[in-house]
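What follows are several structures.
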Structure 1
Amino acid sequence: MKHYFKSTLEYFSREPRKLFLIDGLGAVLTTFSLFFVLRYYNECFGMPSNILMYLSIIGLFYFTYSISCYFLLSGCWVPYLRIIGVSNLLYCMLTIAFLYINYDDITRIGFAYFLSEILIIMLLVYIELRVASMLIIKMSNQ
């Protein structure tokens, strides 16, 4: 497993642009599922529909940012990776806060969905921030 993470980090340190594509696709998937699925079936998940709408709007902003970085940037990846990494971390913290606030209403399926989403995003955050650090080290060695 450790080898897999190391090779993944090495790959993305050579291809940091692809991290923005993955992040953008994940953000649009989150936006779609929150706005079009969970919001209409919120009784199955337990999260109030207005909160799902706010989270989906944030996902739409992240999608726009990541896809813009993917298409517009041609270098200097570090600050942009850090921005999206920290933003994703804040999104996870906000989601955890909403889970805590609405604890009594969240269903098991809702917890499973949101915890899965948080775990996937946290893995992406780890990769984004580690790749940013690796790129800084590469630049300082040149």
Structure 2
Amino acid sequence: MNDPVLNIKNKRANFEYSFLEKYSAGMVLTGTEIKSVREGKVNFTDSFCVIHHNEIFVKNMHISHYTEGSYNNVEAKRTRKLLLTKKEIKKLNAKMKEKGLTIVPIRIFISDRGFAKLDIALAKGKKTYDKRSDLKEKDLKRQMREA
């Protein structure tokens, strides 16, 4: 396939959370959804993952309608199933029982075989002072590069 390299990152999640563990999961998509993903029409705002009956799902991830999709298009913010091994799901479920942890999508990309993959992370919310210190570090690195 001659797809341009697709790599859409969730910059907001990087700012709001500190990541403890990362996983790469496949996604169950319809035909028009994968075409929209390949065009880069994905929005991660307010998206999160839930575990229900030993299956993991991503909620509130917006994949825009495919322009030539007509009646084949599905709801843009529907719940989508993620593909992880049972062992990984059990491990995530056990960690989720701890207070203050959540699973957030980090980035979406197309694999070498042409499948849409979603990187997810077990994350803990940052405090305001953590966010400020991250911004200071980022600013210092930029100043060092310029100098």
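Starting from the value 11.6: which structure in 1, 2 was Kirkwood radius over Cα pairs in Å, for residues 82-121 alone calculated from? Spell out each step's value before the answer.
On the way: 1: 10.5; 2: 11.6.
Working through the options, I get structure 2.
Which of the displayed structures (1, 2) returns the greatest value of percent of Cα pairs over 19 Å apart on calculation? The partial results should precede the final answer.
Numbers: 1: 52; 2: 57.
Largest value of percent of Cα pairs over 19 Å apart: 2.
For which of the structures 1, 2 does the calculation of helix-only ellipticity at 222 nm (-39500 (n - 2.57) for each DSSP H run of 4 or more, over all residues; to 500) return -28000? Matching structure: 1.
Every read-out reported here was derived from the displayed coordinates using simple, explicitly stated rules and does not represent laboratory data. Since the model is a prediction, treat every value here as computed from it, not as a measurement.
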